[in-house]
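As structure tokens, here come the structures.
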Structure I
């Protein structure tokens, strides 16, 4: 069974030159179906997070345990990074 994990303050996303992706965005795309309580969340679900001045996720949560493709973008919308991320951290319930 899945739960939610807060991502606020995490990330530290950077551009290729090592500068923070200030006020950029990060997109997470769920890679497999998961069950949350009595509901199913289908793969392909996309969540967009705003980044702060330091390239950290400003606020928001994702389901765990689950695997995502994370894609980070500059404030101008240019792709700066992409990676497969498996979230296995302890979660909390709403």
Structure II
């Protein structure tokens, strides 16, 4: 039988308190993840449901992102490409 140390949680909490603060960039990036994933899901689902939109994305992804109301920043463009590639490979 394993006995638990009643102070283990307190020790862990104390040690966490000794760590330096998380860099602000990490906090900002973590806050952006849900919106970014939602954007990816919405765009890929729209491309799967709408052949014209899909063709637009294939022809000029940056323009398709802008037309859909999203900033065509390099990170978003690459993420959408990866997601679409993964979905098309899964369908093959």
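Values quoted throughout were computed directly from the atomic coordinates according to the rules given, and no laboratory measurement underlies them. What you are looking at is a predicted structure, and each value in this text was computed from that prediction instead of being measured. Cβ atoms are built from the backbone, for glycine too; each structure is taken alone.
For relative contact order in percent (Cα under 8 Å, 6 or more apart), the calculated result is 19, so let me know which of I, II that is. Considering all the candidates, the number was obtained from II. Which structure, out of I, II, was distance in nm of label points 7 Å out along Cα→Cβ at positions 11 and 83 calculated from, if the result is 4.4? Of the options listed, only II reproduces it. Consider the structures I, II: one of them gives -25000 for helix-only ellipticity at 222 nm (-39500 (n - 2.57) for each DSSP H run of 4 or more, over all residues; to 500) as calculated from the coordinates. Say which. Considering all the candidates, the number was obtained from II. Given a computed value of 21.2, 63 for Rg and Dmax of the Cα atoms in Å, which structure among I, II does it belong to? Source structure: II.
Hey, mean count of other Cβ atoms within 10 Å over residues 35-42 derived from one of I, II reads 10.4; which structure? The correct label is I.
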